[in-house]
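Below are structures written as structure tokens.
Any read-out appearing in this document is the output of simple, stated calculations on the displayed coordinates, not a laboratory observation. In this text the structure is predicted, and so the values were computed from the model without any measurement. Cβ atoms are built from the backbone, for glycine too; each structure is taken alone.
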Structure 1
Amino acid sequence: MLCGCGYTGDPLPPALMIPLTVEDLRGCQRGGEILLEFTVPKKTTEDLLLKAPPAVELRAGPNLGGPFDMNAWLAGSQRLPEPKVEDGTARVRVPAREWTGKEIVFAVRTTGPRGKASPWSNLLVLRVVDAPERPRGLRAKGAPEGVLLSWEGAGSRWRVFRRIGKEWTQAAEVEQRQWLDREAQFGQTYEYAVEQVVVTGAAPALSELSEPARIEYADTFPPAPPTGLRVLAGAGSVELNWDRNTEPDFRAYQVWRGEGGGPLERLGEPGVSSSFADRTAASGRRYRYAVSAIDEKGNESRPCEPVEIVAP
């Protein structure tokens with residue numbers, strides 16, 4: 001009988017435990033600070049799980065111009081503070097003042113438990129500027145077409161943010177100090193904030209967000225006054241007709257009448273028809289007629305321009 005034994009081969013060398021390269025270093029200038037963040041590697045180049053977060057080396061240095069030389073950049077760079085890591089994302093805020101007017105390159109690498117460092121990450125290049133001025137005096141005003149925002153402060157470009165409930169979302173980017181939110185719906189409560197945007201290259205510099213403005217957007221806007229009012233003498237009556245209103249929330253018309261130079265007074269009850277017959281007019285007397293429009297919320301327009309007639 002032949003007996004065999006298993007051959008396992010030469011022993012494998014110990015794993016180097018080099019963390020994967022960071023590929024998503026990102027950031028921007030906000031006010032007088034640089035905000036940076038990236039995903040911390042959880043695995044090594046050998047597809048092994050790191051039992052503890054790797055050590056982080058985050059550096060910043062001036063862009064020296066010409067073809068990028070990593071060694072020259074490293075020699076002139078400085079190490080930044082350790083970032084805070086939460087849910088696998090590292091974040092750090094550093095003052096920007098010393099770099100104002102310069103183009104700064106940022107990079108990060110991590111080191112595993114056996115002292116082996118990953119390659120440097122993607123390079124983030126930011127042109128640092130004086131801290132953009134925070135917008136001030138943000139106002140939110142209801143209008144028939146939506147919520148109209150206006151604000152003050154330096155700059156030529158701004159981002160508008162809107163919050164319904166808990167979540168802020170960017171609603172617009174504009175080049176004037178006002179914006180009309182045409183998506184606003186009556187009966188909703190909105191909160192808005194604005195930041196200044198300074199275009200500087202790869203990533204814009206941003207101001208701090210303005211103080212928020214809150215509005216309960218309610219329908220308090222009357223329809224337009226009716227147009228095209230025509231007043232004609234009929235058989236024993238004064239006949240009125242006018243052009244129809246086109247507002248989607250239109251509900252009714254109210255006819256007004258004034259005698260001689262007296263004030264206009266309501267005539268009859270509101271109705272949906274764009275015509276009316278006044279059978280109570282006294283023959284030979286001079287009257288003035290006008291019409292107003294009413295919407296579903298009870299908002300009423302001013303009466304249109306009156307038209308005079310002598311009753312037949």
Structure 2
Amino acid sequence: MQVESFKVFRDLVETQSFSKAAQLNAVTQSAVSQQVRAMEERFGIPLIERTSKKFGLTREGQMLYQTSRHMIQLYEGLQHQFQELRGVISGTIRVATVYSIGLHELPPYLKAFLKEYPQVNVHVEYRRSNQVYEDILQGTVDIGLVAFPAQRKNIKMEPFRKDKLVLICSPDNPLGKGVGVRMSEVAKAKFIAFESDIPTRRAVDRIFRERGLEVKPVMEFDNVETVKRAVEIDAGVSIVPRTTVEQELRNGTLKVIEMSGGDFHRPLGILYRNGRILSPALKKFLETLRKKQEAAS
């Protein structure tokens with residue numbers, strides 16, 4: 001029996017999805033089913049509960065999963081050690097992140113890394129914040145980048161950098177005519193917000209709540225690009241990370257207004273599964289993120 005069969009089974013159990021397991025192993029869903037059946041025939045035991053619509057393992061299946069996980073960990077660790085001995089930095093790194101980070105924070109780090117390690121392929125997926133955590137736990141990505149990172153079981157988190165949160169408006173908006181603006185004035189203005197489950201939205205709500213204020217958004221969107229477009233047509237004002245509006249500020253389509261009450265920041269974090277063996281390429285990618293972070297600070 002090939003090592004790949006144990007990896008397919010491990011991925012199937014952790015994702016609880018035949019399609020995701022197939023995607024992770026570059027095979028078809030039917031191939032995943034066939035490999036599971038072949039393992040059941042080889043050991044003469046049922047591995048998956050087939051009496052329920054919900055995915056579940058038999059007692060024997062749970063035992064095989066634990067063994068498969070340990071075997072693949074040892075196998076991948078050996079592969080990484082061989083690569084390090086040969087000084088080989090290659091392979092694919094899968095990154096999951098939100099739009100604001102992937103489009104505006106990650107590019108300079110990515111450019112520096114690929115210039116030094118051109119044989120590595122970095123695949124970036126844009127996901128909602130809660131989905132990034134799920135992807136890390138399920139093993140469908142190697143690393144995640146999120147705003148306002150939270151501690152989660154089986155996920156290792158380390159700080160990345162900080163964004164300044166700024167108030168933006170159209171150059172035609174009355175709030176943009178002055179030098180600064182009070183938070184109470186912002187609360188009364190038409191406000192373009194992120195959707196309620198997005199961490200930056202919760203942080204902005206908290207900023208106002210701590211000052212005894214409340215904003216009632218006239219529009220809500222799930223990504224910063226759409227928020228900016230709404231502000232550009234003067235549908236309202238918004239609070240977004242400064243790095244996401246640099247191009248619009250240069251083009252003169254948006255304006256940043258100073259807010260009273262101090263500076264507000266959005267912390268960013270790096271996520272990867274706790275206890276996983278890092279490939280040489282992933283180690284170098286993490287080093288690149290840390291180096292540029294130190295240079296910025």
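Values computed for the structure shown
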item	result
Identity of the structure behind 3.1 (criterion: distance in nm of label points 7 Å out along Cα→Cβ at positions 17 and 105, calculated), options 1, 2	1
Structure (1, 2) behind the derived value 23, 29, 21, 16, 9, 2, 0 of P(r) over Cα pairs in 20 Å bins from 0, in percent	1
Origin of the value 0.45, where FRET efficiency 1/(1 + (r/R0)^6) of positions 33 and 185 (r between Cβ atoms, R0 = 35 Å, to 0.05) was derived from one of 1, 2	1
Source structure (of 1, 2) for semi-axes √(5λ) of the Cα gyration tensor in Å, for residues 97-248 alone, computed value 31, 19, 13	2
Answer label among 1, 2 for the case where helix-only ellipticity at 222 nm (-39500 (n - 2.57) for each DSSP H run of 4 or more, over all residues; to 500), calculated from the coordinates, equals -14500	2
Computed 13 for relative contact order in percent (Cα under 8 Å, 6 or more apart) - originating structure among 1, 2	1
Mean count of other Cβ atoms within 10 Å over residues 65-72 - highest-scoring structure of 1, 2	2
Origin of the value 103, where volume of the Cα convex hull per residue in Å³, for residues 41-88 alone was derived from one of 1, 2	2
Computed 9.3 for distance in nm of label points 7 Å out along Cα→Cβ at positions 57 and 265 - originating structure among 1, 2	1
